[in-house]
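Undergrad: Below are structures written as structure tokens.
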Structure P
Amino acid sequence: MTINFIRAMVRNNRVRPIIKAVSWRIFAMIITGVVVYVYTGEIKKSGEISVVAGIILTLVYYLHERFWMWARK
């Protein structure tokens with residue numbers, strides 16, 4: 001992949017919210033996992049909760065971004 005291809009993908013109105021949602025969820029899943037682990041002391045439970053929360057919240061974030069893109073028009 002070239003840098004120009006990556007820049008074009010990031011500027012794409014349909015792809016940009018997906019890239020933002022996934023990158024943010026990766027960070028948020030790590031933070032969620034650490035917090036749950038500190039609270040419960042169970043690594044398996046923290047992983048399960050992080051993954052489920054990550055999937056649900058990624059979908060919600062994407063829909064939220066699309067709504068605001070629609071509302072801006």
Structure Q
Amino acid sequence: MRDRVEAVIEKLRPALAGTEVVLQDVRDGVVTLQIYASGCHGGPPKEAALNIVEEELMEAIPEITEVIAD
């Protein structure tokens with residue numbers, strides 16, 4: 001499942017415009033991310049980036065039950 005999560009994140013990179021999303025872990029349907037929002041590049045804030053990634057991941061991979069950011 002990790003490869004599928006990484007593929008979705010890669011697909012979203014252009015839309016995140018400088019906000020870096022790093023996959024930390026995938027375990028029991030829970031995806032843990034690290035999000036680094038850069039204010040100077042015009043990307044979305046951390047919370048918005050998390051919402052975007054969460055929505056896309058849960059739609060693309062039904063086994064995911066939760067997406068959290070450390």
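Undergrad: With relative contact order in percent (Cα under 8 Å, 6 or more apart) as the yardstick, tell me which of P, Q scores highest. Walk me through the numbers before you get to the answer.
TA: On the way: P: 29; Q: 33.
Comparing P, Q, the top value of relative contact order in percent (Cα under 8 Å, 6 or more apart) belongs to Q.
Undergrad: Which structure, out of P, Q, was distance in nm of label points 7 Å out along Cα→Cβ at positions 29 and 53 calculated from, if the result is 1.3?
TA: Numbers: P: 1.3; Q: 2.1.
Answer by label: P.
Undergrad: While we're looking at this one, here's another question. Thinking of P, Q, which structure, once helix-only ellipticity at 222 nm (-39500 (n - 2.57) for each DSSP H run of 4 or more, over all residues; to 500) is computed, gives back -14000? Don't jump to the answer; show the numbers that get you there.
TA: Working: P: -30500; Q: -14000.
Label of the originating structure: Q.
Undergrad: Can you spot which of P, Q the value 2.6 was calculated from, given it is distance in nm of label points 7 Å out along Cα→Cβ at positions 5 and 45? Don't skip to the end; give the middle numbers.
TA: Values: P: 4.5; Q: 2.6.
Derived from Q, not from the others.
Undergrad: Given 2.2 as the derived value for distance in nm of label points 7 Å out along Cα→Cβ at positions 13 and 37, which of the supplied structures P, Q does it correspond to?
TA: The structure behind it is Q.
Undergrad: Rg/Rh (Cα atoms, Kirkwood Rh) computed as 0.94: which structure among P, Q? Please list the in-between numbers first.
TA: Details: P: 1.13; Q: 0.94.
Going label by label, the one that fits is Q.
Every read-out reported here was derived from the displayed coordinates using simple, explicitly stated rules and does not represent laboratory data. Every value quoted in this text rests on a predicted model; they were computed, and no experiment measured them. Cβ atoms are built from the backbone, for glycine too; each structure is taken alone.
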